[in-house]
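Heads up, there are several structures right after this.
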Structure I
Amino acid sequence: APKVDSAVVRMIPVPNRIGTAADFAHFSNLVRDAFHQRRKTIRNNLKGIADDEDLQAVGILPQQRAEEIAPELYVRLSNHLVAKG
């Protein structure tokens, strides 16, 4: 008989640490646009969607690249833009 090792893995969900997007479709589109051209700055990728003031209002530096920005900041930015109208 083959030797078999087994183990039990318990997975415990962590609380939602990044927040909740007020408008998921807006959030999804924002993230897609942010990563559209990876080597460009967030300022360039979100031109016409968010200006420097919007980015800085939620703690994003306009010269950052999409991959350098924490997920919760995308949620904050999306919510900021939705609230702004």
Structure II
Amino acid sequence: MSKQSKRRITLDLPEEFIALCASDQVEPEFVLRGFIADLCGLMNWQANPRTDGYSSNGSDERMYAQQYYERVGYPYWHKPLD
């Protein structure tokens, strides 16, 4: 991925999410990076490590992230109905 295709956003996180992460002693950034990596199938191979901190948590996690994304309907929001 080229540096030009990266996008930085600022997101206000709800207190409930921050509290959940705190109760599990995990940083919110780590949770969000993990979900994004699982959804996009981003692998962090030892032979070719990623420098951006994204790494999938495993095949089941990738499957469930994709199922969540599709179940919510994100892929279909802007597609015309036939």
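For relative contact order in percent (Cα under 8 Å, 6 or more apart), which of the structures I, II scores highest?
Looking at the calculated values, the largest one is I.
Out of I, II, which one gives -11500 for helix-only ellipticity at 222 nm (-39500 (n - 2.57) for each DSSP H run of 4 or more, over all residues; to 500) as computed from the coordinates? Let's see the in-between values first.
Details: I: -11500; II: -13500.
It must be structure I, since only it matches.
When Cα Rg over 2.2 N^0.38 Å is computed for each of I, II, the one that comes out at 1.54 is I.
Coordinate-derived values only; no laboratory data. Please read these numbers as outputs of a predicted model, since none were measured by experiment.
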